[in-house]
1. Computing relative contact order in percent (Cα under 8 Å, 6 or more apart) for each of P, Q, R, which one ends up highest?
2. Suppose Rg and Dmax of the Cα atoms in Å works out to 22.9, 90; of P, Q, R, which structure was it derived from?
3. Tell me which of P, Q, R gives -500 when you compute helix-only ellipticity at 222 nm (-39500 (n - 2.57) for each DSSP H run of 4 or more, over all residues; to 500).
Structure P
Amino acid sequence: MKRPFVALLAATSAALALGAAPAPAAVHTKAFDVPVKMDPYEVRQTVSTVATPRTEGFITGMSVNVVDKNGAPVPIRRLMLHHIVFAAVGRPDTTCQGQPFVGYDSRPTNFSNVAQPFYGAGEERNVLALPKGYGYPIHKNDIWGMVWMLMNHRGVTDSAFIRYTVTWQDASDGLTAVTPYWLDENNCRADPIFNVPGTGGKHSTYKKTYDFTMPESGRIVAGGGHVHGGAYGLTISEPDCSNRTVFKSSPAWGMPSNPFYHVRPILHEPGPISMSGYLSQTGYPIAAGQRLRLTAAYDNSRAHTRVMGISLVYVAPQAVSGCAAPPTDGRTFQPAQLKGIPFRTKTPVFKVPLTGIGADGKAHTISRPAGRTVKLDKRSSIKVRDYYFAAPNASVAPGSTLTWDFGPATLHNVTLANGPQGFASFNLSEGRRFKFRFTKPGTYRIFCALHPVLMTETVTVRPHKRHKKH
């Protein structure tokens, strides 16, 4: 499965930001539905080929949602689409050329050579919208791959449809073609996570950067970003031009009453409800051989696990000189604000809980899984099987290294829900292992993000021993 999300601006924002214009004579819009059936509390990550417009033309807009049989949006208390990405099979990935693409099972594939991601969305439901006169080229024989992650928040089987709506114009309209460039802090991975340790102290910031050297010259006409909970935002800059800022993508957070903060189980710290995006009719110049830098900034006073920092920019190829003057019509805007949705700009503090199944068969917050606490040696191994951790409650001395030994078949992972220091593994199986050294005393609440109600664990790191004075 390939790359989660990216922010591209609400469709209405194009008109609001750039000035309304009469619609072209031939604008087509079609909704495509993909049926899904989810088991109780299931987390599913998968990839499949899906229908395309089957025509020669240019995509100018695209959106996605989860709907019921009547076309009504499904609330996230039922099903949550954590992320979805659409890729054109047969076109090369513009930023992973020459690199192996790592699948959801953490093993290399040749995916980067055969599919080009061109639209993505996450919990924030980003919408692809390009300035007037630009479009992403499509062809009648196109094959699209759809990669997605869906979560059933209830203890019952549920059915719905992933609906993606495509707006396009005919090839004869002669739009300027754009090329999508997917910038990712942990690029070329289906699950491009990283972890913020949370050890920096009050008001500290954790930054992660990714540089990409442009193979062609052109102008950035649209772009946006995707982050998880705990983020301050993303910045796209040009390090070869005094690191000038191209645009920033800032999160808009839901109000405390937002369902994001109340559903159970929670796979990771709730993300924003909206991300600001960038549009420019002229386009921001970037010359071949110059770098684009993606910087993700997160709060580092607390641990944040399985986070992401992704941006998708659309470039219209054009000869430009290095560090040419930026456009005067470049604008950023917040879709939530344009839609009148209440939001917060300050990054919320949220503690991810452990979740277990109660006697009523429903998911409830728990402080620890059942079972006694077992003292482990400073170098110990814990078996991870279907669907349990062999040591559900462990106690270790400071400086201990635990190794999780993953079973032969089903993919699992080790993810900190909350605790003194952030860490998480990739998805593993077939005898592979993950190690972590515990240096900070306290209680580490851990779960498998793929099976959050079935697989939980606590590791208590005992206080440092005080040496007696003689």
Structure Q
Amino acid sequence: MSSDLDDSQFFEHAPVSLWLEDLSAIKALFDAWRAAGVSDVEAHFRDHPDALEACVAAIRVLAVNRRTLQLFKARDLSHLTANLDQVIRPDIREVHARNMAALWAGHTAFSGEGPNYTLEGERIDVLVNARIVPGHESDWRRVIVALEDISSRVRTEDRLKHSEHYARSLFEHSPMSLWIEDFSGIRRLFEAQRAAGVTDLRAFVVANPAFVVECTRAIQVVDINQATLRMHGARDKREVLDNLGLIFRDKMLSHFAEQLVELWEGRTSMQCETVNYTLSGQELSLHLQGSVLPGHEETWARVLVSLTDITARKQAEAYLQYVGRHDQLTKLANRAHFDEALKQAQEGPFPVSIIIADMNGLKAVNDSLGHAAGDDLLRRAGETLRKALGEDRCIARIGGDEFAVLLRGVNEVEAQAAIDRIERMAGLNNQFHTGPRLSFAIGTSTALDAVALSRAQHQADAAMYAAKRSHYRQMGYDRRG
């Protein structure tokens, strides 16, 4: 994900409903219940229905995005939060109890499906994915929740269950992409390989990846529905059937290889995540469910496949992951990301250099000009480091005014050259800004092996503090800013 992404705009314009919630009051309830001897929260909910209602009442909604207001037909956040009892009604009790049980058990993420209601009383079936924002695992003060409207899917599934009479109509007009396929050609390819002595298909496709492509070409598509045409940007069914090679390719092949292994091992029902492509080349993230239809178990001549577009959900998940690994002010990596990268660097190759850069004078700027000016200086620092070292380097804000850079494959001379680029770029930055002057106290250390790397950050830190002391001596006072 691009490091210059505006997170507030991403949140506001995300294609799924996003909620930022404070569940610290629920944690306080849980702590009180544990202190009172409660060990099984689900049993506690059954015995004390008002306990679950107390959890619902304890939810504090801090922010929602535009899609949320549209979905629930709310004027604004205040309108929505004032009527949460209309959104979360008793018929979602079982789902909410499971979510609360997940938090009780110590999970930092949970998911589930259930009904919500708009402020006009309309039922919405939603897929809920929630995660405690990293850094708030101990207090639950920040929890981000993504709601995906699956009402169409749920309604379709209900119709399929209750009325075979409308099966064809439901197939053709289902909001999900549906395919009827003939896998008998794949079965014949399997039989030929078994006759040739192949017993482990997984190992076979690793050694012979062309076999996966051969199997995709053996698929005969019998029918597709209108949702499939819309999903893949096709005018009609013939356009899809004539361009299957554009749809089934690249990333799809690795997912399809796993499906082939399941079929080889006798599993005729499957579900997984996969990738297709539209006819214009756009990548689609999909949830696939497939099954050999009854009566065709011996030939695989009829296989029903449904595809649900989860591209928006994947984007939301990627956003949640980005938030957990990046500093929101500078758009650089955060300490957790840096520590993970440093751990991976233990495996080499070497040399590996670490640069620690501490901004000079940030405290003085905050004290004299205010934190807005200090924040602007921090953003300039992040921009300077990226331009000096490149977007592909691991550059992290690891403290209030402290930054760390991990340079894999960079020796001591090259690390010093990198420091020179930082200082030159800081000088250029100052020429273009009339605000406070940007400068760094910088230290570096180079490791030639994993043992030395374990000490390198401390050594770079010590070198930075020596540079910091020198800076303030030159400035005429011995005070860290």
Structure R
Amino acid sequence: FDTPSFPPNGDNFYQYSRPEMDWAIGNYSQAFVLADRFQYAHDIQALLYEDVPTATLVYPNAVFPMDLNFDQNSWDGILWNSAYQDMTNWSIPGQTEFHYACPADFEDFHPMKTESEYDAQWTQQIYGGLVERYAYPPFNRNFGPYACSSFNSTDGITYNVQINSDLKFADGHVCNASDVKYSYDLMINPDFNQPDFGFYSRYLTNETVVINSEFEVTITYNQSYVFQDQLLAIDILPKHIWEPIAPGAQESQAANWALNDSLDSNLMGIGPYFLSDYDDTNGIIHLKRNEYFDDWSGITPNFADIYFEFYSNIEGALVALTAGDIDMVDSNFRPQIYEIPTGVKYELVDQPGSQEMAFNNLHPIIGTGELCPISSPESGKHIRKAISYLIPRIRIIDEILSGLGTPGVTPFPRGSVGFDETLESLEYSTSLALHHMQLAGYDITAFFVGTSTNIGMGLVTIIGILALTGGSFLIFRRTITKMGRMYYEDQKRN
């Protein structure tokens, strides 16, 4: 939404421009102090809420069916769905095993080469970085120390990192600065062919990590990055296991180890679990608890064994859940709420995206407002608000998305770090829509609108507004990162 991002330079196809927004986005993009980033995020949302350069329809939800006894306070659905939260604290009272149903088989076994989220789910139980995301305050789903005891920076480019001196891999081998440097260097080794090499090579070089002592490193990035902490979360590999393997051969070696009943435990890291077995015939990943994890973290994972199991369809997964063979079903099965059987429960989880009705902010009526009866930018804003008030968000969620959504507020995704919970979605109101039309100078006596919130009458009013705006350019788009085809795939399946 900043001016420099007008096409073709960026994605600001709304052609929205405001100096205050440019200032807020510029500061947000350079902020490396979390509290500052929160404030700039709120500034951005306040401007989006006031100016309505696009009408946010809904925030989609994912649904996770689960065992009736699963402790929902022990996990964070957003972190699991978006960042593959480790399962250290997950709990079903009295149960030592956890079984998770996945809709796809397993393909990627090297943590730095996982392109499938189903593989990321289980590999992130094995590996971890210097920092990881935490659900609780003061992090609120942002990054905090994990393998390190502290990290700090004065400029957002150079970081001093103290590694936890008790840190160990799942085989008891000490994890130290040499493992960190090895892992960072591997990410940008051309022979390794990391899928996101183009991204990482912008920030990392072979000189990025400097070893100061066994448990202290200085990390200096090539340039600033708004989410620089994310680069501190690069998985730490055990150098003593991987260094003998040529970078170009590591991906295939990981797969071979997984298939070998005696060598599969080589797939281990500092995380709460390690690979115990991979059953490629039935599509089952079996993880066992890392007995060294509590030596440095002070936490013993609740489950001794975790199984990720492939199911070919939602029906089979739900039957297994009801029978007690499965404890949670992945949302990518696309289950509908009405499909979830009795005797189990579910949780709705915010997805990182939105659905919107985008406006051309240079249009002379809904944009600049220059051709409105009262010629001013404020009139254009009133027209956009009028249209937004006529969006039946609740009905869209109930009747189109089958309940899997939350009314939209701004394009800033609900559940994202810095989301402003104080802003409220606009209600469906024909009277408020006409009020804003009147503020733009239009004679609203031409409209026959009753007091009912009947959707048909709302559509009549929308048509009237669109006629006034002379065929304004409106476009729907979906900006969901991981599950954006939910509705369309549901329709295709049904």
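1. When relative contact order in percent (Cα under 8 Å, 6 or more apart) is computed for each of P, Q, R, structure R gives the biggest number.
2. Structure of origin is P.
3. P
Each reported figure results from applying straightforward, stated rules to the coordinates on display, with no laboratory input. Note that the coordinates shown come from a computational prediction; the quantities given were computed from them, not determined experimentally.
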